[in-house]
Structure I
Amino acid sequence: MDTEIAEIRDALTERMEAITASVVAAIREQVPFYADATTVSTAMVTDAVRDNLSYMVRALTDTRFDTAPAAATGRTRAELGVPLAAVMHAYRIGVHRVWQEVHALAADRPALSRRALLSATQHMWEAQDQFVDAMAGAHRDRTTEQALDDAAERAALAEYLLQGRIPSDQSLWEIATLLRLPTTGPYLAVAAATVEVGRAPLPGIADRLRAIDAYSAWRLLPDQQIGIIHAPTPAVRAAVIDLLRRIAVARVGVSAPFGELRDTPQGLTFARRELVGPGTGVSVFDGSVLGTAAIAAPETTVELARGVLHGLYELPEDDRDPLFATFRAWVAYDGNVKDAAAALYVHPNTVRHRLRRIEHLTGRSTGSPREVAELCLAFEVDARVRLHMDTGKSV
């Protein structure tokens, strides 16, 4: 019987070029992805078919199946972006064609025993199973490697853009294109505090944003997840903020909209400043002149604010907090005492009394425009940077 199986092997080997040509033609016709030779050339398909079928035929008399050609096919097709289903379909066409050839040999050579034909068929299908497993495994592994490589590259490019460290051989616009970000704004910068190192606080955020037509790029750092979002309209920006509020598990800071990619690092700085504060939730930087001034040069503004507010910081917390709330309400209502009192649920005289205490403790008059400006900036710095006079540090 071994002699008969060797005869089948040799007959198939002699016809290998014709079998290969037939299989290639069938693949081009029956597998849509292979219909166009742009991605995978006819020469590549021909070489792969010949190699894989030759090894399959040799396996009729050699049970030590060499699956290297199948694995190589799986890897190269994954690198070319050929779907696994298309490669599997092509394999089935090849195996079916070899089976047809074996069937034809049986008809042309009646001397071949039924036992030999059954054994050859069994060897062929065993080889086919191992070849397909090797090909599919290699395809999946390479696809996973590519996905991880792509994700790592995108994360690195996103960090370059967000941190303002652009490689000399690439422009902002080239990086944006690689990240699939539109090159014209407005954009939002986002910083989300991590709850656990290595775990994204905004899981799946890029896909969720794409569902609302917002393109984005992200980078996970040990303590933060940072990102840039293309938010061209007020409606998209509102949808983005709403999404962030729904999925946030920790503090999330969002910058004011900015129009140029080169302003991304500054936007990230503003977003990170909004992370300051207790609890969870989304805090959006308003882009106001005072807010920008408060955090643009914190080394300077912190010291200025401490010089203005040190008297208030020396008060007990339950005495200090109402004064801070009162001044902020008074500013929010454009200096209208009655409106500020209504917002605070206190009598207007209470607001006036607290303002006088602030004047006494800071040495600044609420009747002097220059001194009101100093107070406004100092309170804004406190809100943005969270001063702690007892430790001499800001957080």
Structure II
Amino acid sequence: MSMPTTGGLPVAWRVPLLVLGMLSLLTGVAAGLLRAGWGVPLPDPALAADHGPLMAAAFFGTVIGLERAVAHGRLWAFLSPLLAGAGGLLLIGGAPAPAALSSLAGGGALLTLATLAAARRQPALHTRVLVLASALAAVAPLVWLADARTAATAGWAGFLVLTIAGERLELSRFLPPSPAARRVFVAIVGLLLLGVAASWAGDGGLRPFGAGLVALALWLLRQDVARRTVRQRGLTRFIAVCLLSGYFWLFVGGALLVVQPPLVLLMDAALHAVFVGFVLAMVFGHAPIIFPAIVRVNLPYRPRFYLPLLVLHASLLLRVGGDLAGDVQLRAWGAAGNALCIALFVLTMAAAAVAGRRAGAGGSPDDAGPAAGRR
């Protein structure tokens, strides 16, 4: 029996790439728990310092690279998730930092090339934004290697935030923003890129980046079609709830970076508001669309999809509250809740896949691009 090859690579070969990303996710979560004070076993306790690269570059680089490669449909594009996943594996295995981070940078560079190819086929504002986002994924690991940790973190945040913003802009064709609103969007993207550059000055340089996050959150809340689809039912409403709640956390994270109150745990609160509250909420909302496109499994919607999302927001409130109050125990429990929400999400998607297989719900979904079927 021949394996389906739509999307440039047989589905059976995509799964190991996804597993590579999941290894980085698992280790990254464990590293985050260790940083929060939990005695989590790791191959090397020094991996706690690599929490950011494992999550932002290795895990998200693998998943986004895989999604983009399926959309591109060429075998070479799958080298992007392979290099991102391999970079994570090198970090976990204790390889020299230059080797691991160069692999992550290579994954980002190939992601940029694949996105450029898409932009040539479909010249539009949203594809140009996706190219800029991918370029940040290529540069950030090298910046981390240069020991400019704040700037690298801003680069990875910019990579993920602009990727999401570009893909949401693509869907604005259902509720097109005015020419003035599009110009505002371009200005916001420029401010975010300026903020990434300014972050070389350290935490204080993150203020322009935070201002860009606040502006983007407000723009998305005003322009995103989710404002209307939240009134619908089923998966459509679930996606909209994930989006709108994520925009709230994007605003919170940006506002904290702008104000920068004199708190020891300020950066923990601001960064996790963005990476957990915003980015993970987007993942939860789009996973029932993205993963069927990548590995051709049905994930039929169930009301239990809301459980990981509720735990995400509740635990993040606990964590950010602990950060702002200087309560390390509250922060630690919030971090544990963040890890729990990810575990619940994986279990929920696995249960949905089993249910989809049993139901034989209409066969395997077609491969699609980054925004296919999204609302």
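Every number here is computed from the coordinates shown, using simple stated rules; none is lab data. A quick note: this is a predicted structure, and the numbers were derived from the prediction, not measured. Cβ atoms are built from the backbone, for glycine too; each structure is taken alone.
If you line up I, II by mean count of other Cβ atoms within 10 Å over residues 188-195, the top spot, with the largest value, goes to I. Between structures I, II, the greatest calculated value of mean count of other Cβ atoms within 10 Å over residues 100-107 is seen in II. Upon calculation of semi-axes √(5λ) of the Cα gyration tensor in Å, for residues 60-139 alone from the atomic coordinates, which of the structures I, II produces 29, 14, 8? This value belongs to structure I.
When FRET efficiency 1/(1 + (r/R0)^6) of positions 52 and 308 (r between Cβ atoms, R0 = 25 Å, to 0.05) is computed for each of I, II, the one that comes out at 0.65 is II.
Looking across I, II, the calculation of helix-only ellipticity at 222 nm (-39500 (n - 2.57) for each DSSP H run of 4 or more, over all residues; to 500) that yields -21000 traces back to I. Where does the value 4.1 come from, among I, II, when distance in nm of label points 7 Å out along Cα→Cβ at positions 180 and 332 is the thing being computed? The structure behind it is I. One of I, II was used to calculate P(r) over Cα pairs in 20 Å bins from 0, in percent, giving 30, 63, 7, 0; which? Among I, II, the structure yielding 30, 63, 7, 0 for P(r) over Cα pairs in 20 Å bins from 0, in percent is II.
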